[in-house]
Structure P
């Protein structure tokens, strides 16, 4: 029961399956023999978790057509980042978004580039050195914890990453701890509602599914934008009164 927030205790008693099996972490996840070959056979709130894209496929993150397909500059603009802010780019990869965010926060701000693959962090470090960007800090996370300082983050950004978390409940708990009161969490996920988006099914998420999974975290939904061609931008925040 320690895994649940006290305010959710009675809700979790009656609605445990809806609230991510908070009462018993041992039953939070479901494992199935029959599953999508692009998934890992592990399910959270009815959604199969996707296989992680390894560092061997890092070139895909830097593909020339990515800007046309995903409009990263439009995403960065929509985030309304301010100078001096501290941002966590979770699943930073090669730093495709981190290097675009770095000038927005300026020399008084910083970007924590979090990844669980040391090889990705090596690629990130090399790219930042090549571009002489000094306010992006590599952080080696784990599958359950991004290893960020508590109450230090203004914005946690996850671009096409959350659906690959093998322990989404635990990771989001840790991310929420790292947020400042009023800090934002932004999910950028390929839209499962749109069959025309040419991405494998387990690598998409619906807005409803994201909201369902965040309902067990200390987060408030703020807005969902469809300004990008293929992806949602789903924004939550940590309530200002929470520490």
Structure Q
């Protein structure tokens, strides 16, 4: 995580960073390490943890607020109906796509309202690889999430400090330090295209331990001369 922050110049002096906290293990590891890094980092920065409650039954937002308060400090919770809207008959799009877009928009708004120039999300190395294949298979394009991406002409950056970290290492870290996982209550959880891609890649990784690293390096080793040009 430290290497990714350094390589991509993610955190600078006096940054105020909105931390997206979903309740899953990735975001739990992210907020844990960001607060730990504050104690020894060569720069000073402030964290503003935020949870977007999508409005599903069985919300764990109160439990998450209590946990964050006991470990780190306050947590801002934004209660929405995004999940219900995404799964309603009014939505003709993929429910995950609409819900994600609405949550991302809300994070942008909250960052602006609270003077945060950066948003930290818990995406890891596996997420970045999976997004590459999702875009190839279902969007017909080659692209993925970057460890640091600028929006609105540089006014806001999304940073992903866990970009170099394997999902399995994050899970092991959370087990070792007893970080709780707040289960996703979305009715589409476990039935997404990302889940299908994840299972395909896991099967490939079992046959060759070098595949994951090779795919990750390939995204930094693009040879344009051997890609199709526009006719």
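Every number here is computed from the coordinates shown, using simple stated rules; none is lab data. Note that the structure is a prediction, hence the values are computed from the model and not measured. Cβ atoms are built from the backbone, for glycine too; each structure is taken alone.
For the set P, Q, ranking by distance in nm of label points 7 Å out along Cα→Cβ at positions 131 and 179 places P highest. Highest-scoring entry among P, Q, by distance in nm of label points 7 Å out along Cα→Cβ at positions 75 and 123, is Q.
Kindly point out which one of P, Q the value 24 was derived from, the read-out being relative contact order in percent (Cα under 8 Å, 6 or more apart). Corresponding structure: Q. Tell me which of P, Q gives -13000 when you compute helix-only ellipticity at 222 nm (-39500 (n - 2.57) for each DSSP H run of 4 or more, over all residues; to 500). Attributed to the structure labelled Q.
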